[in-house]
1. Output the label of whichever structure in 1, 2 has the greatest value of distance in nm of label points 7 Å out along Cα→Cβ at positions 88 and 136.
2. Where is relative contact order in percent (Cα under 8 Å, 6 or more apart) largest, in which of 1, 2?
3. Given a computed value of -7000 for helix-only ellipticity at 222 nm (-39500 (n - 2.57) for each DSSP H run of 4 or more, over all residues; to 500), which structure among 1, 2 does it belong to?
4. Can you say which of 1, 2 returns 1.15 when Cα Rg over 2.2 N^0.38 Å is computed?
5. Which of the displayed structures (1, 2) returns the greatest value of mean count of other Cβ atoms within 10 Å over residues 96-103 on calculation?
Structure 1
Amino acid sequence: MGRDLLSTCPLFKSLLELGSELTHEDLERLCSRGPERKLRQSFFLQPIMVSVSLGYASLLRDEGIESDVVLGHSLGEITALATSGVVSDEMAVRIAAKRGELMDHAASIEKGGMAAVLSVPMETLQEVLAAVDDPSGVVIANDNAPGQIVISGREQQLKQISEQIRERHLGRCRSLSVSGPWHGPWMESARHEFEAWIESIEFLPPKRPLVLNATGAQEDAPQRIKELITRQLTSPVLWRQCMAELKRVGVDTLLEIGPGRVLSGLARLNGFGAESRAFNISSRRGIQSFLGACVGTTSGDLEVTG
């Protein structure tokens, strides 16, 4: 993850060094060697992911590529804050480290996890959720796309829902490899502490349109952005609405910046078909592929940070 940035991107190396200072851990070593169990801890993973994404974003800027619209999924919103000019790259890493620290602490108190529910309509899933022994033990965490919803909650309720979906042949349910029940009421203590911590940080108006998860809409008032970034810890990621907003403003080229190809797949599920293009920017080779594909074109572009 980000290995080709270490020797070619001074910004990435400096951001990783800052993250190491904040977490008291050698993030360069953890990023390249693991162990994976430790890497999954939000306190370490979040500043690493933001550093990687900002590293590739800086290489795109060096090539003269600027986005028309910016957004990120969950943690990706912190990267989006920096790429839209709301905070500096360094502050984004500081925010990610504090966010990860508080989320890990909340998850150590409220044990739980998340699961992806596939091919089940929202209305049907809500009925299943309401029928479990303790409906307060599970919530919808991500409305990602038609047929792809993520739930968050306590292990017992997640297991009951998975069994119900399988027994009733409604669709599929797959546990996610995460360290806590994100985007639900179990993060309330983290939200309050994060809200108090981030209050003193200056947010600037975005230099380009910024779409946020909590509303699925463009936001430009700094205080409003700060409130929504905080609310996101306990509210669902409205990714389907975010994608609808991109289609409304005419986006036709998407750049998924950071490890993985999940968001490119979600774009297709949300109706970005043959008339649009999606590129994964997770290596220098990916950047070159994108630049090669853009020769002779004038399409707008979009940064989607993972």
Structure 2
Amino acid sequence: MNLKDLKVVFMGTPEFSLNVLHSLILNTNVIGVVTQPDKIVGKDKKLSFPPVKKMAIEHNVLVLQPVKIRKEYQQILDLKPDIIITCAYGQIIPEEILNYPKFGCINVHASLLPKLRGGSPLHHALIDGYNETGITIMYMDKGMDTGDIIKQSKISIQDSDNVGSIHDKLSILGSELLLSTLPSILDGTNERIKQDNSKATICHNITHEEEQIDFNKTGREVFNQVRGMNPFPVSYFVLEDRIYKVYEVSYEETNKYSNYLNGEIVYQDKNTLSIKVNDGIINLLDIKKEGKKRMSIKEFLNGEKNSLLGKVVKRS
């Protein structure tokens, strides 16, 4: 079968899915897009479309938005797709859908499975200190990211990376790997590798409590947490009942401040603000104080009238 004749239903929701969807629209016959329902967001309570819906509308593709897909799937089957491709959709797909398409249900997952199964592989690749991550093209089954692996491609993780840069790299890689893999899926020459469940790790969705920085951890752990949440959802700490969002830090291993409390501000000058952690200090580089704009630490300190030295971060 020619790719242009392949009838595809695509299932996805966030910006990460857009490169995959766009590639499919250009190279296959996308007959429908399934995405999460619209949401009311912000103080103005405006109705917000998922990014995938916006792209589908721009290309005159039918959009379906079931609230609970396990109960609302008949419209999808009525489209009679040859294949269903998912990428960061956000709901568990029922077996009625999984068992329907001729060429199966294929998932584009943002990790090197069986590592980082679940909803936040981009974040946890950084938070958990991985040296590499990648994309897995896989057959879907009734488990959470447990299906057979078709193809994988990896990238290295640098200290300069944050979740934003990893997001962008893997979004492009996912679309490229899927497009190069589809012909083998259609002609039946693709690999089908069982996952080794003994090597599996799970990454649940990030909770608000997990966004709060724990300065009892090592400098490296805090560094990984901060970059693993920049630019979304953004880590934070609480000082004097004000929330400080943290976008970028550096860290130093040192015994110089071993007699201070973890979470205590142990050094301050016009360019530097350092907080004690388990094995040294964290230097704040880019922050946003509650009620203020985001700024460099130099800009922040220039606007602070009182010294913060000796104050201790609150831990809830």
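1. When distance in nm of label points 7 Å out along Cα→Cβ at positions 88 and 136 is calculated for 1, 2, structure 1 comes out on top.
2. Greatest value across 1, 2: structure 1.
3. Answer by label: 2.
4. For Cα Rg over 2.2 N^0.38 Å, the value 1.15 is produced by structure 2.
5. Once mean count of other Cβ atoms within 10 Å over residues 96-103 is worked out for each structure, 1 has the highest.
All of the numbers you see were taken from the coordinates with simple rules; none came from a lab. Computed from a prediction, not measured in an experiment: that's the story for all the values here. Cβ atoms are built from the backbone, for glycine too; each structure is taken alone.
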